[in-house]
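The structures considered in this document are given below.
What follows draws every value from the coordinates through simple rules; no lab data is involved. The shown structure was predicted, so the numbers you read here are calculated from the model rather than taken from an experiment. Cβ atoms are built from the backbone, for glycine too; each structure is taken alone.
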Structure I
Amino acid sequence: MDNLKHSLFDFPDDPSEIDWKKEAVLFYAYMLDNEKKYEKKIQKIFVEFRKIFEKRGLVAPSKQSEIFSQLKLDLYKLKSSDYKFTRAISFIVLITTAINKLEQALMVVTSSESSIKSAMILDKEHKEYFKKQLIKLEDLKERSFKTATNEVIRINRTESWRLVNENRLDEFLKKGYKYKTTYPVKDEKTCEDSWYYYDTQQVKPMAEPFSYTWEGQQRIFMTPPDRPNDRNILIPYVGTEKI
C-alpha cells in the first residue's frame, strides 16, 4: 500500500473549484490500477510460499512454523509504515488471522496425507479408496490456498481504501472544507447494503460520522469503507444538489 496518492492533484482552498464527480471517477480508476498491481504481488507471494511449502518434507517439523511466519512478514510489507498506529495494527491482525487459518488447514492436510500413505502400505486391498482420499486432500489444499490468497487480496484492497479515504478527510479538514459526502461506485460488484446507503445520499459536517442501519445493525463511520470491499469515495459536498 506504499506510494498510494491521497489525491490526483493538490486540493484548492475553495472546494467549488473542482468537479468532484470527475475527480472521484479518475481517483477510482487510479485505485483500480493499484489494486491490480497489488493483486499480482500477493499472488506471487503465495506462489513462492507454496513452492517452499511443497518441499516441507525437507524441513524439520519444528521449523515448519517458520515458513508461515515468513509468509506473514512478506505480506506485512505490503503496507508501508503508517503514521496511524491503530490502522497499522489492524492490518497486521487481519493478515495474521488469515495466515493462521491457512496454516491450520494445511497442517490438517499434511497430517492426513501422512496417515493415509502409511495405511496404504499396510492395507493394499483398499488402495483405490486411499487414492480417492488423497485426491480429496489435494482438493482441500488447493481450496485452502485459493481462499487465503483471495482473503489477503480483499484485506489489502479494503485497507487501501481505508488509508486513502482517511487521508483525504485529513486533507479536507486542513483545507477548511465544511461538509462531506461520498461518491458511490456502482457496478456488478456493488452489494445491496451499499445500494441502500447510496440511496440515503448523506451529507455530513466534516467532523461528524455517516450512519445507517442495515439488517438491524447500525453502521457508523467517519469515512468509507464501512465493510470489507467497500469502494465508496469520500468527497467534499458543495452546493445544494445532492451527489
Structure II
Amino acid sequence: MRGEEKSNYLPVIDKQVIGALKEASWDQVGVVLGELRQTVLDAEPSKADQNWNAPAKPLPLSATQPEKRLGWAVAEGYGLGDPGGWLADVPTAAGLLGDKLGRSLDLLRLDGEGVSFFAFKVNPSEEDIFKALRDLLVNTVLYRAFLQAPRQFGYNTERSPLALDEPLLRWELVAPKDMLNPRKSAMRWGERDTEAMQRLMKPLGVASFSLSRFQSEAEALQANLSKDNFSGARGRQWFENRVTVRIA
C-alpha cells in the first residue's frame, strides 16, 4: 500500500463499517473487516511499542475523553494491576496503517474464561451507538491480527498481557439510560439482525454481545465525570449497577 493511500486508511474503514451498520448490511460489515485484517497483516510493522500493552497511568482528566476517563475509573475501582485483569485505555493501533493519532479500548477484562471488551458512550446520540459498535468490531480485528502477528504492532508487544491462545471474546456496549433505549430506531434490531450479527461475530471469536445502560442519564454522567474528585469507587459503583437491555 502506498503511503498516500494508507495515510487515512483506518478512518476510511471506520466510515465503511458505520455505513454498513446503519443499513443493517451485516454481510458487508464482514467484507470490510476481512479487508482490514488482510491489510493489517500485509502492512509494514508499526514503529510504536505500546500497542496492546496496558498504559502505566492515565492522562490528566482535562486531556482525557469522558469515555476513557470512565474506563480508567472503573479499572481503578477494581484495582489496577490486579490479577483479575481490569485494564483501561489500552492502545490498539498507534502508528499502524497511517493511524497517527492511534486508538484504544475504553476498558477490558482478562479472566480465566477469555477477554471482555467494553465500549462506553456518554453522549446522547444514536450515532454514538453505531460508533461504539464499530469500535468493538475494528478493535477485535486488530486484536486477532495482533495474536497472529504481534510484530506488526510494535517490537515489544509480545510482552503484552493479551498475548493469549485465541481466547473467546465478549463485547459490551455501555451508555446512559436516556441514550441506550431499545425503543429508539437505532436499537430496533429484529431476530434476523441478531442472527446475522451472531454470524458476523463467530469468525471473530466473539462469544457474546450485550448492550447495557447506566442508571444515570447522560447529563448527570457528564457532570460527574468532569469533576476533579470523581473516584474509582464511584465509577465501579456505576458499572456494577448497569442494566442489560439487549443481548446477541
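With distance in nm of label points 7 Å out along Cα→Cβ at positions 109 and 173 derived from the coordinates and found to be 4.5, which of I, II does the value describe? Provide the component values of the computation, followed by the final result.
On the way: I: 4.5; II: 2.0.
Of the options listed, only I reproduces it.
Comparing distance in nm of label points 7 Å out along Cα→Cβ at positions 77 and 149 across I, II, which structure shows the greatest value?
II
For the read-out helix-only ellipticity at 222 nm (-39500 (n - 2.57) for each DSSP H run of 4 or more, over all residues; to 500), a value of -21500 was computed from one structure; give its label from I, II. If you can, show how the numbers build up before the last one.
Details: I: -21500; II: -12500.
Of the structures listed, the value fits I.
Using the calculated result 1, 6, 14, 18, 20, 18, 14, 8, 2, 0 for P(r) over Cα pairs in 5 Å bins from 0, in percent, pick out the matching structure from I, II. Write down the numbers at each step before the final one.
Details: I: 1, 5, 12, 14, 14, 12, 10, 8, 7, 5, 4, 3, 2, 1, 1, 0, 0; II: 1, 6, 14, 18, 20, 18, 14, 8, 2, 0.
Derived from II, not from the others.
To which of I, II does the computed value 2.6 (distance in nm of label points 7 Å out along Cα→Cβ at positions 157 and 181) belong? Please report the intermediate quantities before stating the final value.
Details: I: 2.6; II: 4.0.
Value 2.6 for distance in nm of label points 7 Å out along Cα→Cβ at positions 157 and 181 corresponds to I out of I, II.
Out of I, II, which structure matches 1.8 when distance in nm of label points 7 Å out along Cα→Cβ at positions 45 and 189 is calculated?
Here the read-out was taken from I.
Tell me which structure, out of I, II, gives 2.9 once distance in nm of label points 7 Å out along Cα→Cβ at positions 85 and 205 is calculated.
Numbers: I: 2.9; II: 1.1.
This value belongs to structure I.
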